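Down below are the structures I want you to see.
What follows draws every value from the coordinates through simple rules; no lab data is involved. What you see is a predicted model; the values in this text were computed from it and never measured. Cβ atoms are built from the backbone, for glycine too; each structure is taken alone.
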Structure P
Amino acid sequence: MESKPPTPILVCDHQGRGLAAGFAALEADSWRVETTSSVVASVARAGLVQPAVLVLDPLVEGGRAELEAVIGPLEDEDQPAVLVLFDPARPEPALAARAALGIENFDVLARGASPEEMRLRIEQLLTARARQVELAELRHRALHDDGTGLLRPRAFQARLVEHFGAAQRHKLDLALVLIDLDRFGTVNKTFDHVVGDRILARVGEAVRVALRAEDVAGRIGGDEFAVVLPYTKKIQAAHVSLRLLQEIRAVSGRFDGAPRPIKVSTSLGFETFDGADLADIETLRSHAEIALRAAKRSGGDRGIYYRSLGER
């Protein structure tokens, strides 16, 4: 059985009290302890080490600014649990930093605490962080489709409602793109369904590649996908739609289990909303569906903007 790598613990000894020696006794087979002695060094090492627990002996009591500097640049999923040392006579600044920063896994410990107490606090933080990571993974799996990594239908609809409401309230632009793979049923009839699953997985990746960070994508049916493009006018929506067509077309090629290359393409329909020119979200969606059907009737492998169809 492959052993797990040791858990990284970063000790930020900004006060220069010689914490490294004390933490050497805490290091075990399951922990890897590193010590830094300045804010600059701590920022650099936190990005490289991605510690599970960060222990801070701050220059300024409470350590709020130092914590913001050290863990602020880290991605949300890389945020460590935090243990701040404080002057036993002045616990208030550390507690205020905890409240201000909103760090979920946060604890404080008086300077001069025993190694046993230090170890206990770190173990408690590690346990709480592991539980938090597990819950985050469960939430992600509940919201995201296993095959493509995109949002499930109900989660996508919730985001669409959220973005449509914001666009309506603040008169913001928005676009909805509906995507349906061309002749995908033939693929499933000709090859094993595992081949179809592999195609869908690659299409999901292609959709993510084509989008911006603020865009929202979901798998809403077997081979049907949808994308919300916030703050997007019709010209920008057309550019994104073209990019989606190109990225999905590029999925074509060989797939394990298929004796010959498979051509992959899609039909796409989109509609825009300027915050006031559509009555409701159902109208937005029905217009995108009409445009999608028109793309299908035209032979597929193309995108159509609803308003280019004229009056319906």
Structure Q
Amino acid sequence: MLDQIQVSGKSDTRSGFGEGLLALGHSRPEVVALCADLTGSLKMTAFKKAFPDRFYNVGIAEANMMGVAAGLTIGGKIPFTGTFANFSTGRVYDQIRQSIAYSGKNVKICASHAGITLGEDGATHQILEDIGMMKMLPHMTVIVPCDFNQTKAATMAIADLEGPVYLRFGRPKVPIFTAADQDFVIGKAQTIAEGTDVSIIACGHLVWRAVEAAKALEAEGISVELINMHTIKPLDEEAILRSVAKTGCVVTAEEHQMNGGLGDSVAQVLVRNQPAPLEMVAVNDSFGESGTPDQLMRKYGIDTPNIIEAAKKVISRK
């Protein structure tokens, strides 16, 4: 299955969000968009031009944006908020918890520039705790798509889900390898390849790195089951347990802190149901720094070679 993966170019996942939002604007008149003075960076300009009466630039006032979005739901609107992931979560956690999650408001929190691949902007902007913060909130759905096509599909899918959603995406251009016409099912993992020696479960930008790692491992005779876990909450526990029943060990890969992310969630599923060796490829209790995305992924241990190393290590622990 790995040799059947076709790459149709590169694009940033934030552009997938922008296209999905524009498509929703045409098909769903109740969809409105709010941005905290980062319209271009969030790729919301096309929506703003097409639907100026449904777009609100609240300025550099992220906390206020969340309150306004919560209020708009009372009138039947479906608000999509847009700013950097750091400002979408860390800066406004109280407003999300109190005004959105607690009352189950139908707000879609759309967060770009997540993780260390934000790059040169440095540690103050490179949030690596946001998945954990959001998944711990009751009623919150958490989605981390892997490429342009999947981000566009996810953006459109969350409009049909009643309740708060955290949608996480990024700035760097990454390979486009999922189908343009895919049916995005919230809470249903995507199996990219089936295998018997090790399960690799990844999300976001690390899915492509996991594809690269799986191909290298297959060349060495190691059979890899590769899963794109685009929905962190609700987690597809059935897919995890079904895969581990075959392989007997797991590697998780994510652009997030090791504590609180995808690996943490998978570990809980294994401990409760089917204990198995687990290795986590993630940032290990550290802030980031300024650098190119590739430089930072290498330095902080979330690159293709790290996934390969983790797979061999976890196999040896079976």
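Where does the value 57, 39, 37 come from, among P, Q, when Cα extents along the principal axes in Å is the thing being computed? Considering all the candidates, the number was obtained from Q.
Using FRET efficiency 1/(1 + (r/R0)^6) of positions 257 and 297 (r between Cβ atoms, R0 = 35 Å, to 0.05) as the calculated read-out, with 1.00 as its value, let me know the right label among P, Q.
Q
One of P, Q was used to compute distance in nm of label points 7 Å out along Cα→Cβ at positions 97 and 289, and the answer was 5.5. Which one was it? Source structure for this number: P. Can you tell which of P, Q yields -14500 when helix-only ellipticity at 222 nm (-39500 (n - 2.57) for each DSSP H run of 4 or more, over all residues; to 500) is derived from it? Computing helix-only ellipticity at 222 nm (-39500 (n - 2.57) for each DSSP H run of 4 or more, over all residues; to 500) on every structure in P, Q gives -14500 only for P.
For relative contact order in percent (Cα under 8 Å, 6 or more apart), the highest value in the series P, Q is held by structure Q.
Of structures P, Q, the largest value of mean projected area of the Cα convex hull in nm², for residues 49-208 alone belongs to P.
FRET efficiency 1/(1 + (r/R0)^6) of positions 73 and 121 (r between Cβ atoms, R0 = 35 Å, to 0.05) was computed and gave 0.65; which structure, P, Q, did it come from? Computing FRET efficiency 1/(1 + (r/R0)^6) of positions 73 and 121 (r between Cβ atoms, R0 = 35 Å, to 0.05) on every structure in P, Q gives 0.65 only for Q. I have 6.3 for distance in nm of label points 7 Å out along Cα→Cβ at positions 89 and 201, calculated from one of the structures P, Q. Which structure is it? That value comes from structure P.
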